[in-house]
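Read-outs throughout are calculated quantities, based only on the coordinates presented, and are distinct from any laboratory measurement. Here the structure is a predicted model, which is why all the values come from computation and not from measurement. Cβ atoms are built from the backbone, for glycine too; each structure is taken alone.
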Structure 1
Amino acid sequence: MIRINKITTPSDSKKPVGLFDMDEVFSSDGFLGSSFKDYESRPQQSQMASSVQKAFIDKRHLAIEAGTGVGKSFAYLVPAIEQVYLRAGRMLVSTFTITLQEQLINKDIPFLAESMPDSFTAVLAKGRSNYLCIRRLRFAFRRQRGLFDKFMSELELLKDWAAVTQDGSLSDIEFLPSGHVWDAVKSEHGNCKGRKCPHFSDCFYQRARRRLESADIIVANHALVFSDLIIKDEGARLLPDYRFVIMDEAQNIEHVAEEQFGITLSNTRVKFLLDGLYNSRTHRGLLAKTDEEKVIKLVKQIARKARDFFKNVTAWFEANREDSNGRCYKNFVDDTLSGYLKSLRSELLRMAKKTSDEDEKFELTRFIDRCGALCLDLNSFLHQEKEGYVYWVESAEGRKKTIILKSAPINVGSDIRRYLLDKFDSVVMTSATLSTEPENAKGGFDFFANSIGITDFDSVKLGSPFDYQKQLTLYIEKDLPEPNHDSFVDQASSKIQRYLLQTHGRAFVLFTSYSMLDEMANKLSDWLAANGIELLQQGTGLERSVLLKHFKKSTKAVLFGTDSFSQGVDVPGPALSNVIIVRLPFAVPDKPLLAGRLEQIREQGGNPFFDYQLPSAIIKFKQSFGRLIRSKTDTGIIAVLDSRIVNKRYGQKFLDALPDCKIEIITNK
């Protein structure tokens, strides 16, 4: 039976006192153990729960590293639910990956709802653009001849689905609508009549908002959370107010914030806007079947000007990429585009004032807003208005070449502090990889803290309950040449063969670049086929989730992947028995944003390698290491082919940051 305490915070005790004694909650005879078959009490889990509980009571920010198998989600959800019982305020739980979101909302929270002594509500928050707008769907049907005859079958399917769905969001659709179709029917902030809409009571988005408003716990992703925080600073909001924040997969906070506070402007973004108005090839778009020939002519002209503008950007990029890797200076090309976009915006504004069709007015308004946003982003990028930002050009090859203008703050910590940390009494940040020091060492959170701008916080480091000494062997190839050596790929490929035979495939081979991944895949493909090992290769057109699903089902496969398979991937059991880390995951120092960050560290008197590149690589290395052992029954091997881990003095820092495990150093002698 769980004892419910009085709510006090005694000054003479380090242990927080709330409604629950966390040691009892997480004991084998607590209400979790009573509800969970084969429940195993883990001291690290109850310790984490007590730390989170204390952070909420003491109104402190908390960084907590908890090794694989601790059961982080239960350890922060129970004290979060406790705050709900105390009526202390709404709780926000944010994740980086959809996988963890789904685990929380479909598995962990429902289990706790049945196990906990009192009721609470939890809702998954999705961005507005995930929801269908019934009014816009009807307008699309009304104007489909001008919008997209070709996609009429998709509209029919959406209409049938809209009549039966309770959720009304993309994840509830059995097929994936094309981008142009969904863009024409999705819910949008600037394209909404609100309470004046005849479909307001049945609106899927408004229903979702009402559920959020009544929720005790909101589950969201980091990108949506930062979007909400930025918009709230401007007086609007995407999410209801919340008092406490838990950020799981917290090692990604910095990178998500970089995206949110920066600019991303591409030729495809411009084309998507113009095609929505009028596509010269298909003769479809909002302006088709209208008498606005002048505006259609202007759209065609802008399409040509946009192609010319991005041709100039491409020419500059090709001429300068060797020297600058795409990092550009102020007004590096002439702005031959924004003037035309402003003219288009004025014409659309004239049309919106003239039309008597309310739905058409709203559709025109959304394009007016998009034109304005494009102009602002283009001017801001070319004039490089923000201090402390890096501006650069990227090129992405695909079915059609994409040219991207990007900017991001060199140090996003001040923005994270302003929008997140300073707004809440208690923000709990957790992950299996926040520290760069050994499990039993105090501290080690400096790199993480500096990256997100936090100075006053508590920290806790908890090891994994798994027995790595028995479950895992780490092999290190001491005599291989360093990865940049000409002979590395040839020699490393033979080592990969040996390790794959040892586990009959069932392996991840993790690379830091697609170029080496492709080279190694080409070299080993015939050998893999001859040995009956199926090769699954990232970057060949299949989605990450599809590759992972196929890997789990296969009995003898190897997956060649990059960074994205180092985190947020859970393959328990014998399906994954081997992880091969081809090279230590140092970020490429000539990437524009990283180059700017390293310059700043150097200017401030720091050491770029030891202050940033090394700790960043250690965290990524720990993420890769953590893919293998996901349960107490898992066993397997990890092989590191980068000899620097034992041949360089800094290599020991990588090994020190790992759990205690059996290590075998392989030499050719």
Structure 2
Amino acid sequence: MLAYDVDGERWLEAMLVEGEGLRRVRGRAAGSVLEALTRGGPQMWPDVFVTRWVRGRGEPFAVDTLELVEGDPWRTVLHVSALTFLADGRAAVATFAGDVWVVDGMGPDAEEATWRKVAGGLHQPMGIVEEAGDLVVLGRDQLTRLHDLNGDGEADWYESAARGWVCPTGGHDYVSGLARDGEGRWCFASGVLGVCRIGADGKAETVATGLRNPNGLTADLSGRLLTASQEGDWVPATGIVQVEPGGHYGAGGPRDGALGDLPPLLWLPRGVDHAAGAPVQLRGLSWPVRDPLVHLAWGSAQAVLLLRDESGGISQGCGVPLPIEFAAGPHRAAVRPSDGAMCVAGMTGWGTYGAAEGSLQAVRWTGGIQVLPERVEVRENGILIGFSGEVTLPEGFRAGAQQWNYRRSAAYGSEEYSVLHPGQVGHDRLEVTRCLLREGGRALFVEIPQLIPADQVHVHLPLPRLAGRDFYFTVHRLGSPLTDIPGWKPVEKRLPGGREGGEVAVMPVPWEKGEPGRALRVPVAAGLQFGVKELRVKRGERVSLTLENPDIMQHNWVLVAAGGVERTGALADAMVSAADAVARHFVPPGAPVLVHTGLVAAGTSGVIHFNAPEKAGRYPYLCTFPGHWRLMQGELVVE
């Protein structure tokens, strides 16, 4: 309820719970109406909640964990979706449920932190920054500036700073990240809208397209935008994208034109990240690498150091997984100003190994004797890696290297294919002829004479002082050879034949043909749902079922035997990387399937004709596209 205090000329807010009296009252000062409401009521819930820090140990990184608020009056689940630091050292965090909290006690020596909710009701906020003393929050629907007009620490005015885009409605249609480009414009990333920048008129202009479910965006020190595309159809692996205006990065299929099917800056294999968080440009970090780029690997709940190389005249990247484990899927990070630690916000969700519902953690560099890689150059005859400190080569040291390619197609992800034998699943071993220390031990040249461009080149360096020993390169072009090494001479390269790819031939669906029956209609609804959760038929009745798919992703309709949902779902999840998954319409072999549609593309529909089961009962139906079956379910009731 709302009440107006005539004497104090203030709007006051109260929340009453039937049968319990007053539960919460909010107002700047106690006026006559507020006093009347509170008189005789039960004890108020607190405005501030206290949690404690749990300190981590380890070298070269220690991860401290701040316990999250539990049991608050709003029954909040803290899926932490955005994070920033305020000018006074406090942090502001957003939750996926739509709340904004300010956290005091974020310093490296704090034992406890206090939480206060300052705003609520936002639409899935996935980005937050402080600007001119106000919090600016990016939601799915708009950019909101929060104003505290009366100085009570809570937002009173939710100003729409920009909303010039169509609010996406699909289950994975997040609007995420919030960064300013080189010209100072607000930018964000979305699978539906693309990478967008907001003009002075508040409208969003699309800069690039072809990203699959991006979960964040950052601007590097020069204002260039970076984001990540998640593995799926037409995206064979997690891709780190350095955005080129007008570029299309594959999701939804290639497009015509020079910028119609751009490769990413870097591919990351499934074992490193299978569900991307976000790349983050970190300024002022206390680690020994100055202002690094770090990719937050949502899937594997770890951090990957990003190094860029332009020695060949084109941007290409290298990812080095760091020995850091997060409690929940990490996707937002900010530097703690008091000590330069990397603070990371995370949340659970489909496809992450992080077990916690949400997390807020600080990663401190404790160092010891360890060093980090800080630059890479891919040359004609090998790879030069620079370090933050000196490294040594132990006696008998051996480095390893291998390469492989991916195939872009409508399949969900890709197998790893030989570069030298296109179409053949497998890796090619690359011979490392020698490793040479340079620059007084602060650099290492890994000589690989047969190095050629490849989607993925993996180099393993078991150096004793190195934090992060696996280097994953995407090599678009080779730089000039390093010639000032003893005995160098050019060699003839072994080159592959043509690369195979394209569409995958699909298996026929037998129920797409035959006599029609009574019409049944199942539309796909927003949020990974079937719009019809129950269908009723007679035993043996002939029916024609139409699956209507207005969504932006593919779906199917699969009818299974009673009690067969869990088995079918488990087999469907196991198909995520199967080479024949698309050919089988993501209908898993061995599942108790009675009838199914084909894989129905976004914006289309599919029809099948079949006879209902002869035995009365309740038969479940589901979508077996990977990850969808847990939400997309219904029942066919046979009477």
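Given 6.8 as the derived value for distance in nm of label points 7 Å out along Cα→Cβ at positions 462 and 518, which of the supplied structures 1, 2 does it correspond to?
2
One of 1, 2 was used to compute distance in nm of label points 7 Å out along Cα→Cβ at positions 366 and 438, and the answer was 5.8. Which one was it?
Source structure: 1.
Of the structures labelled 1, 2, one was used to calculate relative contact order in percent (Cα under 8 Å, 6 or more apart), giving 16. Name it.
1
Of structures 1, 2, which gives -13000 when helix-only ellipticity at 222 nm (-39500 (n - 2.57) for each DSSP H run of 4 or more, over all residues; to 500) is computed from the coordinates?
Source structure for this number: 1.
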